[in-house]
1. Taking 21.2 as the value of Kirkwood radius over Cα pairs in Å derived from one of the structures shown (1, 2), identify that structure.
2. Check the numbers for relative contact order in percent (Cα under 8 Å, 6 or more apart) across 1, 2 and tell me which is largest.
3. For the read-out helix-only ellipticity at 222 nm (-39500 (n - 2.57) for each DSSP H run of 4 or more, over all residues; to 500), a value of -12500 was computed from one structure; give its label from 1, 2.
4. With mean count of other Cβ atoms within 10 Å over residues 52-59 as the yardstick, tell me which of 1, 2 scores highest.
5. Given a computed value of 2.8 for distance in nm of label points 7 Å out along Cα→Cβ at positions 4 and 252, which structure among 1, 2 does it belong to?
6. For distance in nm of label points 7 Å out along Cα→Cβ at positions 28 and 92, find whichever of 1, 2 sits highest and give me its label.
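Just so it is clear, none of the values below were taken in a lab; they were calculated from the coordinates. This structure is a prediction, so every number in the text was calculated from the model and none was measured. Cβ atoms are built from the backbone, for glycine too; each structure is taken alone.
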Structure 1
Amino acid sequence: MRFGDPFAFWFLIFVPALALVYWWGFRRKKRALAAFGNPSLVTKLANLASSGRQWAKSGLIVGGFLFLILALVQPQFGTKMELIHRRGVDLVIALDTSLSMLAEDIRPNRLTRARYEIADLIDRLEGDRVGLIAFAGRSHVLCPLTLDYGAAKLFLNSATTDLIPVQGTALADAMRNGLRAFGSSEGKYQAFLLITDGENHVDDPVAVAQEAAEAGVRIFVVGVGTPDGELIPVRDGDRVDYLKDQSGNIVKTRLDEPTLRAIAEETGGLYVRAGGGGIGLQVVYEQISQMEKRDLGARKYSQYKHRFQWPLGLALICFLSEALLSDRRRQKEEWQGRFEQ
C-alpha cells in the first residue's frame, strides 16, 4: 500500500481535537443542568432530548471527518499492468556554464535562471527523450538521451561554473557533442537547444550548423545577454568585485547575436534573445512540440489502484446518517382505557 498525498495525514490531529470539543460541550451541558436543579427532576422535565442519541450524532460527525481525511491521503493498493506507448522527439540541451553566466542582468543570475527554466521545460515534455550538455571552453555530456526526466533534472543541478575547468565559449564543440548524442536516428525527429551568452572562441559554429542541417537536425538558440556587454560579478563573501583579464581590465561578456542567429537560420530553427523576465524557452517549447514525432517504444508499467472511494463513501454515510438521526427521545404512550362521555 502507498499514499498519493501523505501530507494530508497531518489533518488527523483535528479528529481528536473535534472529539475533545464535543466531550467538553456535553460536560459543560451536564454541569449547567446540575446547577439548574435536581438532576433527576431536570431529566424528567427535559426528556425530549436523548443524551445517547446526541453522543451517537457526535460520533458520526467525528467518524465522518476521519474517513474524509483518509480519502484525502489517497490510499492506493492493488496493482494493474498498463502498456504505455511513447511518441516524441529527441531533444539535446546545451547549457553554457562559463563564468559570464554569473552576470545578474537576469535575476538571480543567468545560469541559475537558465537551469530553472530548463527544469520547467523538461516538466512540459510528454514522451520526448532529453539529453544535457554543459560547455565552457570544452563541452561535457551531463546526461545522455533519456525518458527519465527526474534523472535529467538531477544532472541539471550539477551544471555550475566549476564543472568545466577550461573557460571560454566553445560553441562548435558543444554542437558536435550534441550531434553525436543523437546517435543514428533520423534528423527530422531531432532538436538541439543551445543556451549561451558569449562569443565563440574556438572553431566555426556555423560550419557545424551546416552539418546539422544536412542531417536534418533543427537547432534552436537562446542568446542570454546584450551586444553592448555585461560585467561579470565575482563574489568573495560580502565583497563583490568584477572579473578582470590578465592586464587588469574589467571583462565584459558580449552577445555575438549575428553568429547565433546564423546558427539557428542555417537549420530552420529559431533564435530568441532572453529578456529580463525570462530566457524565452516557452517560445522554443511551442516550436518543438509542433515537430514530427516518432515512436520511441512501449513499456509496461505497474500502476497502483486508487482506493480513496471507499473512505469517501464511508464519510458520506456518516454525514448522511447524522443528518437523518434525530436526537429526540422515543416517547412511550400508555393506554389510559376507553374514554366514555
Structure 2
Amino acid sequence: MTRLIDLPTLATLLKDMGPARFIVELVDEIRADFLRWNDYDKSVRTACHSPAGVIELMPVADAALYSFKYVNGHPGNPALGLPTVMAFGALAEVSTGKPLLLCELTLATALRTAATSALAAQALARPGSRSMALIGNGAQSEFQALAMHALLGITELRLFDIAPAATDKLQRNLAHLPGLRLVRATSVTDAVRGADIVTTITAAKSRAAILTPAMLAPGMHLNAVGGDCPGKTELHPDVLRGARIVVEYAPQSRVEGEIQQLPADHPVTELWQVLAGRAPGREHADQVTVFDSVGFALEDHAVLRLIHRLVEARGLGVDVELVPTQGDPKDLFGHLRGHEKPGPRT
C-alpha cells in the first residue's frame, strides 16, 4: 500500500508540531543529504515552458529511495484563484520500485525552500545577523521569516511588496510571533537599508534588477529565491560580479538562476562543498555573499522522507492501493474480474 498525504493532513501535522519545529528538523535532513552529495543520482529538472509559466519534473535517487516532484510556476494564477506554485510528489523503494508515499508538495515546497535558505544563511551570513529585508511578501514569505527567526535568530523583518495587500497578509500571519519585529518599508531601498540579510522572493517571470549595487552594504548576505527559471532574475548582474556566489547544483543554476546572466565559466561554489568544509563560505566580514537558490530535487527528497517518517509514527494519512500489490502479480487482468458490466443482449 502507498500512504497518501493530502494538504489537510499535512496541515494537521504542522499544526501539531508547529511549523518552526518542522523547519528545524527539515534543516537537519537537508544538511545530511547535502553531506552525502556523491551518493545521489542527480540531474537537472525537466521543464515544459509556455507563455503562461512552467511545469517541471524533479527526480533524484540514492541506493535506497527514489523521489520526484511535479511542480509548476504560473505567475498569473492568483488572478484565477490558483496558487502561483502547486506541487505533489512521490517517494519509492529503489529495490522494488514500490511507491511508499504520494504527497502534497505545495506547502512542503515552501517549507523546504525556507529550510534551505536558512541552512545556506547559517553558512554564509555574518554571525550575529539580526535584521532581514524580505522583498516579495507572497505565499512563501512567512516560511522564510519563520526559518530565519528560528535558525538564525532574526529579530527584525523589514517588509516590502509592490502589492500592499501581500504585506498586510504577512503582517497578520506573523503579528503574534514573539521576538520578531515587523517593519513596513516604503520601497526596496528603504527595506534593504540596515539589513544584515536580504531575501528576494518575487513571482514575476521577467529579467528584473530588484537589487542593485548601490543598495548594498559591505557584509550583506543575499538570499535570491525568486529567480528560478530561464529569463527570470532578481539581481543586477553587477551585484553578482561583486559577490561570492553559492548555488545548489551548478548545471541547473547556470540555466535557471541569477547566474544565467553571467558567463558560463564564472566561478561559483556548490552548497554541499561549503557544508562539507571543502570550500569556504564567507571569506571575510565585509564580503557580500549570494545564495542563488533555484530549488533542487534533493531538498524535496529530504522533505518527503521526513513527512513519511512523521506520518507513519502518528498514523496520519490514508493507505491506498496506488499500484497492484494484491493477488497474482502476473495476472493484471484479474483485477477486472467481478467488475465487468454485462454486455448488450441479443
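1. Working: 1: 25.7; 2: 21.2.
Considering all the candidates, the number was obtained from 2.
2. Values: 1: 25; 2: 20.
Once relative contact order in percent (Cα under 8 Å, 6 or more apart) is tallied for 1, 2, the winner is 1.
3. 1
4. Once mean count of other Cβ atoms within 10 Å over residues 52-59 is tallied for 1, 2, the winner is 2.
5. Numbers: 1: 5.6; 2: 2.8.
So the calculation was done on 2.
6. 1
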